[in-house]
Structure P
Amino acid sequence: MSRQVFINLPIKHMARSQAFFKSLGFAFNPQFTNEQGACMVISENHNYVMLLVEPFFQGFTKKKIADATQTTEVLIAISCDSRAEVDEMVKKALAAGGTAPNATQDHGFMYSHGFTDLDGHVWEVLWMDPNAAPPQA
């Protein structure tokens, strides 16, 4: 069975959030996108992020929605095909109004940087060569 992953994130402004992620090169599936939610395609391998305006998001939980600008509810990690792609995605995110919560990290086999989106969600962007990773004891 092939599983799909849908990460649901609360957002404040649909048009603003879509514009931010489109500037990073992400597309949206129009079949599952409207004014309350947008299905952002992370990869054709069944990985998606659902951007849900807060009132709609609240309908799926009885818990209080975390304010991602004040607390960390999740760290989203997304892989890239190269170090250059990591740098380019972060550069685009910063140009679109995001911020960089941490400095670039280079561990040889893994290279990472990241950005915080307009709603405060942290995205870790990384390239990794698993064959070059040090063996675990």
Structure Q
Amino acid sequence: MTQSLIFAPMGALAFLTFGVLLLIPIRRFRAGALGQITADDFKFGESAAVPGHVSIPNRAMMNLLELPMLFYVGSLMFFVTDRIDGVVLGVAWAYVALRFVHSAIHLTYNKVTHRLIPFATSNVVLTVYWVLFFLR
């Protein structure tokens, strides 16, 4: 199997991260223009005065910079050791799909019990990804 195929799910997750990053200033500038926030609301992070619809993209961004780092590292480990096969690629895409679902829920209607399912499942899939590496 072509080892470079692993870069497709890695790229998809990276572009999801960039998309969420773009939402942060969009929502902040819009809220600023509407007088819902001021620059001082961000002086020491986000103050309690920042409305939820403004702070959610920032929290979603943090989610995409936490455990997904282990996905990127694991993917590179598979790549440099020439261990990518259909199973590894399938698990990688499953992880990315679950992160997309989690982010979509988080950034839209944001029902915690709904987003918990893809979040928790993605963490199980990520653990399987790492176990696969060390079992092979």
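All of the numbers you see were taken from the coordinates with simple rules; none came from a lab. Source: prediction; values computed, not measured. Cβ atoms are built from the backbone, for glycine too; each structure is taken alone.
Any idea which of P, Q comes out highest on mean count of other Cβ atoms within 10 Å over residues 55-62?
Of structures P, Q, the maximum of mean count of other Cβ atoms within 10 Å over residues 55-62 occurs in Q.
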*Using distance in nm of label points 7 Å out along Cα→Cβ at positions 47 and 111, single out the structure from P, Q with the greatest value.*
Q
*Assuming 4.6 is distance in nm of label points 7 Å out along Cα→Cβ at positions 39 and 127 as calculated from a single structure, say which of P, Q it is.*
Q
*When you work out relative contact order in percent (Cα under 8 Å, 6 or more apart) for each of the structures P, Q, which one comes out largest?*
Q
*Which of the displayed structures (P, Q) returns the greatest value of Rg/Rh (Cα atoms, Kirkwood Rh) on calculation?*
Q
*Which of the displayed structures (P, Q) returns the greatest value of FRET efficiency 1/(1 + (r/R0)^6) of positions 23 and 71 (r between Cβ atoms, R0 = 25 Å, to 0.05) on calculation?*
Q
*Taking FRET efficiency 1/(1 + (r/R0)^6) of positions 7 and 31 (r between Cβ atoms, R0 = 35 Å, to 0.05) as the quantity of interest, name the structure among P, Q where it is greatest.*
P
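As an exercise: helix-only ellipticity at 222 nm (-39500 (n - 2.57) for each DSSP H run of 4 or more, over all residues; to 500), calculated from one structure in P, Q, equals -25500. Which structure is it?
That value comes from structure Q.
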*Compute mean count of other Cβ atoms within 10 Å over residues 63-70 for each of P, Q and report the one that scores greatest.*
Q
*If we compute FRET efficiency 1/(1 + (r/R0)^6) of positions 15 and 79 (r between Cβ atoms, R0 = 30 Å, to 0.05) for structures P, Q, which one ends up with the highest value?*
Q
